[in-house]
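Only the coordinates and a few stated rules stand behind these numbers; no lab work does. These figures come from a predicted structure and were not determined experimentally. Cβ atoms are built from the backbone, for glycine too; each structure is taken alone.
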Structure 1
Amino acid sequence: MILKADLHVHTTASDGRCNIDELISRAKKCGLDAMAICDHNMCTPLPETDFILIPATEISTNVGHVVGLYVTDIDFERLRANGIADAAAAVEQIHARNGLAVLAHPFEYKSAVKEKFDGIAFDFIETANSRAPMKIKNANELAVMYAQSRKLPQTGGSDAHGSDELGGSYTEIECDSALQLESALRQGKTRAVFVRRCRWIQKGKTRLNLSRKNPNPKKTAKSLVYFAYTLLREIFDL
């Protein structure tokens, strides 16, 4: 059987717009079987539920973002002792906790070059991400080529910051049953699926929501300007 897992989802614990219950409700309607909760630089505690939730995190590093799947405890203080976390050290911690390290949306930025990622022991490359093409149109295609060059399995995740973004990208996992999902994922039995790009207005709403959580006149003003910018892009389909 094939199970569908969105392996890159954010909640209100970091910069998401929806809590876990809201995300689960929408995920079921979207036909998803599982989600990885990847809040930024933290391991969000997960509730007991009848829906498959994968404990995870998204770590900001010197080469970009690294997702750790099946981890519940990362020493972020140690990783950031000298500033931004070193990617190799982050991957080492993920592996020490029996987690899986995913290089997330590696070519989302113009400054990204594959040499920065070489030599780091990633388990997967995220090659379907719904936000990556907003900045670099062929970001996912570049990630596919890099994954193929390293012969690494690929994952997909919407990078959802709201329930309305869920399923924009996901991972198909070949397994015998839902109970075997983790085992199949660890064996790399995956296929990354891109469905749609995130809408600009969704990104604008995320920025506004974050400014409400941390009120600051300057940041609020910038968020309003950015929201207006995303609204214009949405209207004119830019």
Structure 2
Amino acid sequence: MSFFGRNIKKIRGVKGLSQKSFAEIFDLKRATLGAYEEGRSEPKIETIIKIANYFSITIDSLLTSDLTVNELLRFKEDLILDDNEYEKESLLSIPYVSEKNIKGYCEYFDNVSFINDLPIISLPIDTDEQLRAFTVTNLEMTDHDKGLYPKDIIIGQFIPKEEMMNFGNGEIVVAVLKEEIVVRKVYFIADKVIFKAAHKNIEEKIFPQTSIKELWLAKFAFIKRLPEVGDEVENKLLFLERELLKLKNKG
């Protein structure tokens, strides 16, 4: 594994370039650049040569050395920075399965090129686990105005097949099946898997365990609305007080 991804991330920081701006200079997709920086993919030799020449860095240094910020700023002799002082907080780039590409993901979930072309969500999450973001498309995980609504986003942690049985006790998961992606509570019973909705009027789904292509344990949720703040009982009491006050004013 080369130092390429780490080095181009430092170069972006020194030059003040976003992933989008950097990618456009070298005719790359932003998702592809993100994959390089995270070490999920290695670049073509033509790309390496372009970047090395553009920034006047040797190919050997770009690939085999952990370049320091001082080295990248060597053309400014009066500016000396310590790596630790300069290094900015990095955000984790998470491939995002939107509503538009759900069908494609069901078919190409294990295709590296397809994954690299997915949109990216960047979040301040510190983890070495493999994460994926999925759009909620229905009301199956709502209960009495609470829960997950359409357009909300679930961030899931990848669960290897050999570990699936350890996550079959009602955890919320994102399951990738042949033609659909299911966001529900999961239960493994014998050779079956049961997906149960939070909404009481929606029937459970039962499949053979072998029908699961991928399983992601829900770890975070991006909710596209403001949550209610404060105690529910207190809010109801305040509401009643206001209504009583209205009645008194009318009298």
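If you rank structures 1, 2 by distance in nm of label points 7 Å out along Cα→Cβ at positions 209 and 225, which sits at the top with the largest value? Going through 1, 2 one by one, distance in nm of label points 7 Å out along Cα→Cβ at positions 209 and 225 is largest in 2.
Which of 1, 2 yields 25, 11, 7 for semi-axes √(5λ) of the Cα gyration tensor in Å, for residues 161-200 alone, as computed? Only one of 1, 2 returns 25, 11, 7 for semi-axes √(5λ) of the Cα gyration tensor in Å, for residues 161-200 alone, namely 1. Among candidates 1, 2, the computation of mean count of other Cβ atoms within 10 Å over residues 33-40 that gave 20.5 used structure 2.
If relative contact order in percent (Cα under 8 Å, 6 or more apart) computes to 13, which of 1, 2 did it come from? Of the structures listed, the value fits 2. For which of 1, 2 does volume of the Cα convex hull per residue in Å³, calculated from the coordinates, equal 209? Value 209 for volume of the Cα convex hull per residue in Å³ corresponds to 2 out of 1, 2.
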